[in-house]
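Okay, got some structures for you below.
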Structure P
Amino acid sequence: MSKRLFVSVDLDGLADAVAAVQDRFDDVSGLRLTDPEQAHVTLKFLGDTDPDRVGDIVSALETAVEDSGVTPFEAEFGGFGVFPSLSYISVVWVGVRNGQGGAELTALHEAIEERTVAMGFESEGHEFTPHATVARMDHAGGKETVQNAVENDDPDVGRLQVEEIRLKESELGPDGPTYRTVESVPL
């Protein structure tokens with residue numbers, strides 16, 4: 001049976017700060033908050049994958065880390081953004097602040113993208129924006145509240161020492177996805 005896989009940098013230790021940022025969206029109509037304990041930056045979504053390929057994927061990730069030249073670094077998270085646009089919101093996120101870690105996350109993404117596409121995984125097809133999703137919008141009921149927060153709030157989430165990337169499995173359940181680390185690759 002295939003596994004739904006992705007590659008991430010997890011926001012370890014920042015769950016309380018992510019939850020505090022999400023507080024301003026409590027009871028916003030149409031908005032579904034993500035689990036702050038599972039906050040992460042997705043570097044590459046691989047999708048449904050044969051478990052037999054995990055070893056090859058981990059090898060590709062090790063090579064990608066080497067190719068990227070990225071060593072352990074500090075990333076700073078804060079501020080809000082949305083995808084795809086303020087007029088049509090499907091995802092609310094916190095970003096990487098002041099270039100603190102953005103270049104390293106982008107370099108990792110690009111190296112991983114190159115290696116995984118060479119293995120036959122689909123190309124992302126859009127520009128990479130390092131971010132951690134904090135909510136998903138199911139309908140536009142509370143859109144104005146979200147727009148107001150994005151335009152006027154600039155919350156701090158905190159700093160994170162990034163020392164590894166993780167290959168994660170996403171299991172979809174009735175209460176949303178549950179993530180499990182399959183393998184960690186050190187920087």
Structure Q
Amino acid sequence: MLSNLKPAVMMLLLLTTLTGVIYPALVTAFAQAFYPDKANGSLIKDQQGTLLGSTLIGQPFSDPKYFWGRASATSPYPYNAAASSGSNLGPTNPALADAVKGRIDALQAFDPDNKTPVPVDLVTASGSGLDPHISPASADYQVNRIAKVRKIDPEKLRDLVQSHTEGRQWGVLGEPRVNVLTLNLAMDAIH
């Protein structure tokens with residue numbers, strides 16, 4: 001039995017060192033060398049170095065002068081990266097229907113003249129509850145509200161949305177999307 005123990009302990013130490021130290025160190029070094037922005041969280045800072053957010057995690061915008069992102073299902077507060085999860089509410093769950101209705105009512109309260117259907121991604125959370133993107137249709141839905149509040153031409157806002165619309169990954173994966181944080185920062189920069 002002791003003759004089997006020594007090779008087992010040696011393999012444990014070898015594999016722990018290889019997979020727990022060497023491999024993570026190599027991956028970290030590679031990421032820092034070739035993708036430092038992404039490896040460090042894709043953080044956005046202002047000119048003074050103040051952290052404004054990350055392009056990877058949604059932000060809670062509720063001021064009518066900003067584009068609003070998807071709902072967040074994380075708790076105890078929205079966009080809590082430590083509690084990434086969906087709501088796990090099924091389509092027939094009354095709690096989901098009530099939450100969606102509440103979000104629709106809130107959107108319509110801030111823009112009562114907008115009679116177009118509310119895009120689904122504005123009233124439902126993503127699977128992670130942290131999605132920083134909305135669809136171009138969701139951004140367009142909000143253009144008139146923001147244009148009224150900021151007193152700017154809606155077409156100027158639509159052009160800004162278009163310039164911040166990201167295409168499908170590698171041209172085939174996913175759907176076109178707009179990063180809410182970068183769009184709002186660009187809007188603040190011009191107005």
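Please state which of the structures P, Q yields 15.9 when mean count of other Cβ atoms within 10 Å over residues 86-93 is computed from it. Derived from P, not from the others. A value of -8500 for helix-only ellipticity at 222 nm (-39500 (n - 2.57) for each DSSP H run of 4 or more, over all residues; to 500), calculated from one of P, Q, originates in structure P. Of structures P, Q, the largest value of volume of the Cα convex hull per residue in Å³ belongs to Q.
Determine which structure produced the value 20 for relative contact order in percent (Cα under 8 Å, 6 or more apart), calculated from the coordinates; the candidates are P, Q. Value 20 for relative contact order in percent (Cα under 8 Å, 6 or more apart) corresponds to Q out of P, Q.
Every number in this text was worked out from the coordinates using simple rules, so none of it is lab data. Treat the numbers as computed from the prediction; the structure is a model and nothing was measured. Cβ atoms are built from the backbone, for glycine too; each structure is taken alone.
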